[in-house]
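Each in structure tokens, the structures are laid out below.
Readers should treat all values here as calculations from the given coordinates under stated rules, not as data from a laboratory. Because the structure is predicted, anything quoted here is derived from the model rather than measured. Cβ atoms are built from the backbone, for glycine too; each structure is taken alone.
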Structure 1
Amino acid sequence: MIGWEEIAQAEINGEVVVQFWNSPQHALTAVDKGSKLIMSPAHKAYLDMSYDSTSKFGLHWAAYIDVDSAYQWDPATIVNGISKENILGIEAPLWSETISTMDEIEYLLFPRLPGYAEIGWSKTENRNWEEYKVRLGKQGPRFKALGINFYESKKVPWEKNPKF
């Protein structure tokens, strides 16, 4: 069973997976009870958060999450006392109560989604924002060719001439 972090307040055992989103204390309690964690920190991984104050869609109660902030975090350092051995993986949830079209969904997903995937499959020491933003920028023409509505962050050097 997987439960949001508040489940750590109940009588659980190590078979329950706990999804961290906000409370370090709940995460620590879960680990103390033998549970593993899925890391979904709202201030880094919630896809329904706006990129910045000019974003067309999204909320900002947890944070503005531009593409660099979405990419530059380590699941094992979000909560003091939680290490990579306590973590099963990450999730980047997209809460949909404020969006209603596929264009709005795509705008909130892209370009952050590829970065979240890379966090999930790459060691922290193998990730580098300066290198990643160039690779991400090369995907701009592909996103456009596929008709994906994406946020063109000024922090990414978007390639204008496709080479695929």
Structure 2
Amino acid sequence: MRADRLVVLGKIVGLSGVRGAVKLESYTEPRARIFAYQPWLVRKDGAEIEISGVRGREQGKGMIATLPGVADRDAAMALMGAEIRVWRSKLPKPKRGEYYWTDLEDLEVVTQQGTPLGRVSHVFATGANDVLAVRDGERERLIPFVTGQFVLDVDLDAGRITVDWDPEF
């Protein structure tokens, strides 16, 4: 793993009741796992607070959380839109052949012939597979993250992904 960094695991998207509970959007799978990774670094408008001891539960299609130190609706309202982040080192080691998107970001992407295509700017999901957005300053390539077919090798230590991809495409 490259140098430790912060990973966004979710977002505070609403209020629940009058005692300071908040509604969350969780990016973890399963979504309730967000509560297993603490402390949270809650960031909004450039300010950041560390919160430990967050408790929560699933409710319908969303998540409800109680945050220590947030005791009323006004305090919760101040956190609306805040990102929930944790240190990458707090997450479990991925299984062989699996990767956290954050670990793929900024890796150099080259063809199997060694032609540089750029760096991974971000990764996103589609219905079929994840996709690497690779930028070289001039253009952006969208490469399906399908191992064996398009993605031939991911070397986190070297900071490189080797792909079977036409540089003209």
Looking at structures 1, 2, which one was helix-only ellipticity at 222 nm (-39500 (n - 2.57) for each DSSP H run of 4 or more, over all residues; to 500) calculated from, given that it came out as -8000? 1
Given structures 1, 2, which gives the highest value for Kirkwood radius over Cα pairs in Å, for residues 35-74 alone? 2
Using distance in nm of label points 7 Å out along Cα→Cβ at positions 51 and 99, single out the structure from 1, 2 with the greatest value. 2
So distance in nm of label points 7 Å out along Cα→Cβ at positions 123 and 155, computed for just one structure, reads 1.9; which one of 1, 2 is that? 2
Given 18.8 for mean count of other Cβ atoms within 10 Å over residues 27-34, calculated: source structure among 1, 2: 1
